[in-house]
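Derivation of every value follows stated rules applied to the coordinates shown; laboratory data play no part. Because the structure is a prediction, the values reported are computed rather than measured. Cβ atoms are built from the backbone, for glycine too; each structure is taken alone.
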Structure 1
Amino acid sequence: MQDSKARAHFRFLESDPYSILIAFSGLRQALVTTGYNERVNECQAAAEKLLQATGRGEQPALLGNVTRDDYVAHQNLLRGALARRARHYFSESERVELGATAWREGDLRKFGQLMTESGRSSIENYECGSPPLIDLYAILVETEGVLGARFSGAGFRGCCVAFVEEEEGEEVAAKVGREYGGRYPRLCKDAPVFLCNSDDGARIL
C-alpha cells in the first residue's frame, strides 16, 4: 500500500491466504454519459459551503481542503445531495486510514469489512453504480468466502473487486458468475470473473 502524500509505502504483514477477485459487469460506458461530472460538481459545492462557513472561502472548493473538525462543526449547513456527498467523502477518508492500519497489521478481515462499507457508502451516499453493478456487488457481499467487496474505479460501470479466502476462490468465482448470469443473461456473455494474486510490486527481474 502506498501513501502518496507521505511518499511512503507499507508492506502487508502475514495473514491468512487470500485471492483477489475481479468481476466485470459487462457494462462499458464513458464517464461523461454517467453522473460522474455531476458528483464532482456536488462535491465542489459542498466544499464551498463548508469553507465559507470556516472563513476560508478563498481556498479552492475541494473537500480535501476541509478538515474533519470543520466538517463535523458545519455539516448541518449541507442538505440533500450535498450532505450525502460530503458524508461519503469524510467517511471514506476515515475508512482509508483504518484500512491502512488493518493492512499494516495483516488484518485482512477488518480490511475486507472496510471494503464492503465503502461499497455501501458508494451506493447510499455517493449514489453511483447502475442496477447491474449494484446487484453484482450484492452477490459478492452475500457469498460465503468473500471477505470484502466494492466497486472498482469511478463506480458507474465496469467492475467490482473483492478479497476472497484463497481456498474458496474457485467456488466463489463460479457462484458469482452463475448468479450474475442468471439475472443478466445478455450481459454475462461479456462479463468474466477473474481470480488473481498480489505480488511485491514493480521490480527488476
Structure 2
Amino acid sequence: MKFLFDLLPVILFFATYKIAGANPDAALGLATQWLGAGIAATQAPILIATAATIVATFLQIAMVWLKHRKVDTMLWVSLAIIVVFGGATLFFHNPTFIKWKPTALYWLFGAVLLMSATLFRRNLIRKMLEAQIQLPDGVWGRLNLAWAGFFIAMGLINLYVAYSFSEEVWVNFKLFGATGLMLAFVLAQGFYLSRHIEEETN
C-alpha cells in the first residue's frame, strides 16, 4: 500500500495525461483557462498532467503530515524539484523541464549517497536499513555504491527515452519502465544480500 502511495504523483501524471490526450478540445480549453493563451493542442496534455502532479505532491505531503506529524526529507526534496521543474514547464509552456525532473531527482539522490560516503564517511543506505538487516561493513559499502550507480544510470536512461522517443512513450516509461527497473534492481539486490545475511547469521 505504501508503494502505491509513494507512486501517487506518478500515477496521477500518467492518468491525467492519458485522459487529456483522449479529450484534446477539453484539455486545450482547460490549459488555456489556467495558463493563458498561446498553448498548442499538443502541449495541453502534458501541461495539465504537470499541474496535477504538483497538486498531488502537495496533497501527499499533507496526508503524511496529518498521519505522522512529520514529513521525510525525501518528500520535501521531491516537492521542491517538482515545483521548480514543473513550475518552469507551466510558466514557459515547455515540457523539457518536466522531462528533466526525474533525472534531476535521481542524480541528486546518487550525489548525496556518494558525497555522504566519501566526504563525511556516512553510509546512508546502512543508516536506513541497519535496523532491519545485519551485514558486513564491506557489503554495506558496495550496497551504497550500487544504489548511487543505479540512480545515476536511471537519470541517463530517463534522458535517453525523453530525447529518443515520443512524448507518449516517455510518459509510459515514467510509470511502467522506471518502476519496473526499480523493482528489478530491488529484487537483484535481495538475491545478492540473502547470501550475506545467511553468512552473517551463521
Structure 3
Amino acid sequence: MLVGKDELVKAINEAISKSKGRKFTETVEMAVNLRNVDMKKPENRIDTIVLLPHGVGKPRKVGVFARGETVIKARNANADVVLSPEDIEALSKDKRKARKVANSVDFFIAEAPLMPEIGKKLGSILGPRGKIPQPIPPLSDPKPIIERLRSSVKIRTRDKTTFHVPVGVKTMKPDAIADNALEVLKVVENKYENPSLVLKSVYVKTTMGPAVRVI
C-alpha cells in the first residue's frame, strides 16, 4: 500500500476543518503528483475509470447514444441525456450545442454500431474532453453500467505527471472518503512496476479550501 488509510483520514479531517462554511456542498479532491516516469510515452499515461466504493457524494451524469428499444431502456434507467442518431447529426452541425452537451455530462456510453458515426461527427468535441463513449452491445440494457458510472471517476493524465480527482464531498465521513482515495491510488500501484518510486506526493483539499499534504 502506497499510502496508509490513517494518514489519509488525518489529512482529510484537516482539509475539512480548514475549509470555511460555504453555501454549497464542497467536493473533496485529491491531487496526485508522479515522478520518474516519461509521460511522453503513451504507455505510461493513465486513462481509466475507477468505481469508488462509497460514490462521489453526488451522482455523476451519464449520457447514452442509442437507437430504438435502447432509447426506451436508457430513459427508464434515468440516463441524464439520451441521444439518437438524429441528435448526433444535429449536434455535428451545432458545435456550440455539442460542447454544451459534452460539458454537462461526466460519462457517455453508446451502442457499439453508433461508435463510428460518433467518432466521425463528434470526436473532435468528445475526444479532447476525455468523453469518448464506452461501447455497449446493441439492444443491451444500459442500466447496470449507468448505475456503476454514477459512482465512478475518470483519471486522465495525458502528458502531465499530476492528476486531480474528486474522492467525495465534505459531508461524507472521512473514513469513506479515505476508502475512495485508496481505490484511486490502487491505479498508480497497479500501473507502474515500482510505484513507490513513481509516487511523488499526494494532497487533499476541499473545492475552496487549502491543500493538505498526505505524503
(request) Given a value of 17.1 for mean count of other Cβ atoms within 10 Å over residues 160-167, point me to the structure among 1, 2, 3 it was derived from. (result) 3
(message) Suppose FRET efficiency 1/(1 + (r/R0)^6) of positions 64 and 168 (r between Cβ atoms, R0 = 35 Å, to 0.05) works out to 0.85; of 1, 2, 3, which structure was it derived from?
(response) 3
(request) Have a look at 1, 2, 3 and say which one yields 17 for relative contact order in percent (Cα under 8 Å, 6 or more apart), as calculated. (result) 2
(request) State the single structure among 1, 2, 3 that was used to calculate helix-only ellipticity at 222 nm (-39500 (n - 2.57) for each DSSP H run of 4 or more, over all residues; to 500), giving -15500. (result) 1
(message) Between 1, 2, 3, which one scores greatest on distance in nm of label points 7 Å out along Cα→Cβ at positions 48 and 136?
(response) 2
